Structure 1
């Protein structure tokens, strides 16, 4: 690692920016790397520009990117990633709940051979209404994706530049970057970091984000496990539905043979519906396969390095 890019997306956090900058500078001045600090203003309307403008003049390491309106954290991170010039990238929130002094832990773990290191706020200073939904969300995400992180949504992370070059972040997919990175074959780890109480402003995350996060989780699972084989998921659903319909109609048919009427039984219509749904799912899966095949652009593999006789030594 030679150069580190620190990316700080923010939205209406003017009260915290000056202190955050001071803490970041105090930390990076002690580390043996060159740094740049990229603040990404996601449409703030609270005078944040006036806070940061003097820093741009006095510190050449500071850069500011302003978005025209509030596009969301994924967009802000994506802009920061595309502008970063470091070999490694550190992201952190601007609300002072992440301690810049913990940055050395992330970078230390990264130097052990990891490609992405996520912070784990083991002790959280948030209301219980945020802590428990977060625990449930993290558990379900880890279970369904196979990525064993305790705090996948933590904004305090360190990446090698190769990771962000291969991963496209959009919508609200920023919380699933470790899953997308793991799918591409990158080595993902985590370290425990200190979490502070919010000193200024209010949280930008409400209960509605958890429902959106659930739908994003389904999207990530489809993109990682079934992106190149959608028939595997739709075919299984269709087959199970069709098989259930066949079983119901067979059962009713045997009763009809011995004289039991079936035309007015709700179970008869349920069987027909399951048969139709099963056929539709299978054909939908086939169409998805054809669309995936015809529109495939991104390579399905990630190359770590090329080796040939000129690059291999006996050491």
Structure 2
């Protein structure tokens, strides 16, 4: 068996991670669907996980979110294989998080990257591939969504809308009346999380996808970009507390691997014009996918919970 090629036991592990994440995302997706059908109001009948309908309704969320995450990681994996770099297939991360049902997915790269062009292709392929899937999912999800007034007597989880989501929503629905919001269909929620994952991965920090791209473009000078990005993330915690968890994760990453991106086997060959143009495309994708306030909670009385 070639070095780095996954054996049967490893494929079972990856299959189990996908199955577990399908379960968690479908479970919470069913609750998203129930809330959407209730139009962000109180549910007359609580969803019943013992029914087949519950799990089928959850697929509205789980299938597109796993497609976005899976294609993202498949882009990395395919690029690694093209350059003969040993890497694991995607590992999906199930999580008991009502908003997402997952922490995303990742692959492990087990070799030194041969040169900066390979590093760029491996780093950029994932978010660009995932974004290419997220956009049509977003269009479909927003088309299925419904405008309406949020309930006045419930706490509301407010999702921040990235630029591309705002633009597509305006194109489909136009300006909404004062006091109205677009209640997101579970498919749109899947696209929202896919865009958030894309933006987080494209931060030019350490060994994130954006860190790979930054090192491929700027070489060792990318360490200053990485340190600057860390400072920006800390500043974002003052804008929205939803950035606190990401800042803590960033601190763990920096403590474990340091702010310096490891060199490739040969840092000499510079990027060609085509890849430099794609680096600009990746920057635009980041800006389109980014929102400074990913999640906020508007408190109302009496206490309750809905999402819009």
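Consider the structures 1, 2: one of them gives 23 for relative contact order in percent (Cα under 8 Å, 6 or more apart) as calculated from the coordinates. Say which.
It must be structure 2, since only it matches.
Please compute distance in nm of label points 7 Å out along Cα→Cβ at positions 253 and 277 for structures 1, 2 and give me the label with the greatest value.
Details: 1: 2.1; 2: 2.9.
Structure 2 comes out on top.
Looking at Cα Rg over 2.2 N^0.38 Å, for residues 93-188 alone, point out which structure of 1, 2 has the largest value.
2
Going by mean count of other Cβ atoms within 10 Å over residues 85-92, which of structures 1, 2 comes out largest?
1
Have a look at 1, 2 and say which one yields -15500 for helix-only ellipticity at 222 nm (-39500 (n - 2.57) for each DSSP H run of 4 or more, over all residues; to 500), as calculated. Intermediate results must be reported in sequence, preceding the final value.
Details: 1: -15500; 2: -19000.
For helix-only ellipticity at 222 nm (-39500 (n - 2.57) for each DSSP H run of 4 or more, over all residues; to 500), the value -15500 is produced by structure 1.
Every number here is computed from the coordinates shown, using simple stated rules; none is lab data. Remember, predicted model here, so these are calculated numbers, not experimental data. Cβ atoms are built from the backbone, for glycine too; each structure is taken alone.
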